[in-house]
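Several structures are given next for inspection.
Values in this text are rule-based calculations from the coordinates and carry no lab data. Keep in mind the model is a prediction, meaning the values are calculated, not measured. Cβ atoms are built from the backbone, for glycine too; each structure is taken alone.
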Structure I
């Protein structure tokens, strides 16, 4: 092993040793001899700390929601980038947007170090090269209307750093989610939104699939859900832009119309059929008591916001 390699390894060792996520948690020192109930209790107590840590970063998360929503309005995309658990969280959040919000598959993308195989099996060493992240960003043809969101529990994953740096060079907006204190970071260039959530030592030292993973998933939930709400994909607190790709979703759509419009199962099924299986159109047809073509027109006029479409109908009647 060369002297340069030894120095590099020593530097990495020192960096990891200073991270909160790598420290020993005094609250779980006896977990190896604990009963199943005690294990669950210890883990639950630590998980309870995550929501409080996330709460402290709500202004930054709100900023991220605004940036992502603005990108979507310009036909831009949200691209998650991560490795290991962080990468899988991004892939999961991206894959759940089309069935939940009726979005195109390419609107939210999850990139993971090592490629699709890494979703199921760890690809050792895939995260160690920043140029791999840069290459993946270039392959996706990232542009100025896109947002690249890096996920790295430690805040130092080379693959993620390389991706964010290249995204910045391509004039995309950037968000960085990590689970260490901001003082332990020196991101270059600085992301447009830094969401640093120090969750403290893990229950099992260094196992960042635990509290760190939970924190990252919570933030991803807020980013995409918040942005989709800003696009009018939710009416009241109901997801009304879902894609009816299976029988369960067909039944959910009928139930939504029944609950929000106060109609019977058969009436909901009928108006859903008339609307071409488009829940928002079916709701405006039913609640506004107007035909399909008029419902489509008024929804389009109000950028797909059911609430605004219905208010405009009320104004016309008064």
Structure II
């Protein structure tokens, strides 16, 4: 489900609820403005369930909505402040969309460099080796200069295979997501926002942690959240500093508890902090990706040109000696 569409839908719903429109009527009005897609289908079905007399919690449980969004709708309706819950949800999904957009933009340059480099180096190697063998004869097929021409294509092919492995292997993606600067901050911001949104709507901390654990893909992070739950079960502070090395930054518990009067506000402040840090680091990577890509492609082209010139110098020398 598109995060940008979900953010827009929540902004509109919150505005209509503040104007006094009931949720079922607001959903009906909103569905009429949305294009066809899964979000519209789910909201229309939700409106039909509410119109038939179902409670918000019952109607939401029948729909295929994002788990955090479904919990927020239920919590907001139970607290009597659904408009506020929808506004917070809109902010969360808008930030989620912005981070996802930066990540996709960042991935464009490496993909272009790898594919362009692979195509160019293969074409140059084939043309160079074909011309050399044509002039020098089949006896030159295995000379080192011709073999070295395939080193760069092989390197680009290796990078391409690595990218494919990251795309198709979820465990590898999960491992990288919590270790690559910029990407790691996006995950911390999402986790913090999940906890903050639930706590702001009177959800107990263990329940909020359990939801965050269900949404988290990394086994290592799930284990760290389990340790928080175990501390709560023992009556200890869940967010105390740990002597163990963790993937979650030590700054997260500090931001969430100092000097927040409410833990939900603390986690939302932490989410905003890590969101801004993620956007800053991703912007730096995007800004540096283009010049680095150009330098890399220029270096590759220059290296192959040197090999070609060296080969042709040897060819001219051989022709002159004949």
Of the structures I, II, the one that 4.4 was derived from, the read-out being distance in nm of label points 7 Å out along Cα→Cβ at positions 70 and 254:
I
One of I, II was used to calculate helix-only ellipticity at 222 nm (-39500 (n - 2.57) for each DSSP H run of 4 or more, over all residues; to 500), yielding -17000; that structure is I
Matching 0.35 (FRET efficiency 1/(1 + (r/R0)^6) of positions 126 and 246 (r between Cβ atoms, R0 = 30 Å, to 0.05), computed) against labels I, II points to structure I
